[in-house]
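What follows draws every value from the coordinates through simple rules; no lab data is involved. From a predicted model like this one, the values you see are computed outputs, not experimental measurements. Cβ atoms are built from the backbone, for glycine too; each structure is taken alone.
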Structure P
Amino acid sequence: MKSYLNKTLLAVYAHPDDESFGNGGTLALYAQGGAAVHLVCATRGEAGMVDSQHLEGYTSIAELREAELRCAAGILRLSGVHFLNWRDSGMPGSEDNRHPQALIQQPVDTVAAQIADYIRKLKPQVVITFDPIGGYKHPDHIHIHQATVKAFQLASDPSFVSDLPPYAPQRLYYSLFPKGMLKWAVRLMPLLGQDPRHFGRNKDIDILDLAQSGDFPIHARINYRAVMAERDAAAACHSSQTAGGPTRGPMRWARWLVGTYDYYMRAYPEAPKRLREMDLFE
């Protein structure tokens, strides 16, 4: 395996489980290669649906989901987990949207300043976050995308005053789910008795809509086959959020569609046409 000593990657996501279900393979791969891999997590997933048996021994959903995240972080070999301490906003239209501490109630500038401080402190060469539609249009995902893009620019701006000196990361990537694969899923799911408009554990993901939204270019494809076991074990830590485990139910569909690859759009520096990268650091 290639060495990534003296390299640092920062992943910025909204909830516990985003790091494992979304890009756990990438994070595990670089951590195993010696990179310092850090996660900024905006919330503790308080609005997630959790069956009562999972809460045994915990005082709240937030406590449970933080424990699940720390379990996953240990398996992925993350160097640090850093919370922004906002509240999960829930899906569009839910009561959680209106909570005063909900992530989406915070100005983008406020959240961006928090993330920029972590960029200055951790000095990553590479930053990764959600795509502009937040993967599946979760409002928290979109908010974190917007805040991270602003933070990426803010961290190097001398006019942004903090206790840390300016720092300019080299690359910014958005994690993607390939649209072509979503279109295949839309065709195949009805044949297997599945409704593409109601996907996921909570049936609140509309794959048909996603297949028609935001066709972002793929610039990088990371093969995580070498750490597939670690990726799946990390996903299994989030047992309160999976139906039957990380390789069954909706998660099996995702694995079947994308295989052992994570996909990214390079947002900075601007990517030339037909760019195809196999390494986020090169």
Structure Q
Amino acid sequence: MDSQNSAKQGSRKARGRPRDWDDKTAQNTIKSLDRAMVVFEFLSEAQGKSLSTLASDLKESPATVYRILVTLEGRGLVEFDQIDQVWHVGPRAFVIGSRFLKRTSLVERARPIMRHLMDATGETANLGIEQNGHVLFVSQVETHASIRAFFPPGTLSRLHASGIGKALLAHMDAARIDTHLSVAPLEQFTEFTLTDRDTLMDDLAITRVRGYAIDGEERNIGMRCIAAPVFDVHGEAVAGISVSGPTSRVGTEQVAKFSTEVVAAAQELSAAIGGSVISV
């Protein structure tokens, strides 16, 4: 029976990929396709380029670049502006990209990134989104330490008293911030909770500039959280990723190191869902 199961597993593994799957050397790549993808990716980052400019920037001959562009144009991946005589990414590229987004789950993409974040910091990693003026925690990877933060999926927390909440608020426009903060008074959970609106707005301004938020015992005494926003394809902050732990382990001296890890994780997740990676 075991041999039969092994045979079945082997046949499943073989489907969709050749025996030399792990061999990424030149013999298993199509040079002309790779060259075409270089042109396509470059054009997507710098739209509205003439043939001569593309050829010059890519250090390719105009004839080679032209053949690639015409081929991509035939598939709708690029298009030519007859008036300005420049090339742009075509509508088919959007269609293909949309298919990727449909199969992209924020939570699924976040799991390995959160696990790496937990391993790198030794503290619990969290993922949260905004919902009706609160942070809704949707995923967590717990540390193995006996004393740890615990926010199981489904937990709600007020935006102003949460690391993820402040990371999200910091990237909202003024009208949306006002809407969220006007729903209810800024509840005080601890002596460190920011209940004064002007003080909170100052904190959000600092958060926006440095790229991460800090919850310094503002929700629970003895707990500190460092969070950074995750951006979607439109550049909107759609989620936040954080590490949380006791102040005995996440002291002020750990903020610099942990914030670097958190921001890197947020940027990796943003890229994984096809979003914008904003440098700080």
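List of remarks:
- Look at mean count of other Cβ atoms within 10 Å over residues 43-50 for each of P, Q: the largest one is in P.
- Label whose coordinates, when relative contact order in percent (Cα under 8 Å, 6 or more apart) is calculated, return 14 (choices P, Q): Q
- helix-only ellipticity at 222 nm (-39500 (n - 2.57) for each DSSP H run of 4 or more, over all residues; to 500) from the coordinates reads -10000; which among P, Q: P
- Taking FRET efficiency 1/(1 + (r/R0)^6) of positions 59 and 179 (r between Cβ atoms, R0 = 41 Å, to 0.05) as the criterion, the highest value among P, Q goes to P.
- Which entry (P, Q) yields the derived value 15.5 for mean count of other Cβ atoms within 10 Å over residues 51-58: Q
- Origin of the derived value 17.9, 57 (Rg and Dmax of the Cα atoms in Å; candidates P, Q): P
- At a computed 2.5 (distance in nm of label points 7 Å out along Cα→Cβ at positions 219 and 267), which of P, Q: Q
- Across the set P, Q, distance in nm of label points 7 Å out along Cα→Cβ at positions 195 and 211 reaches its highest value in structure Q.
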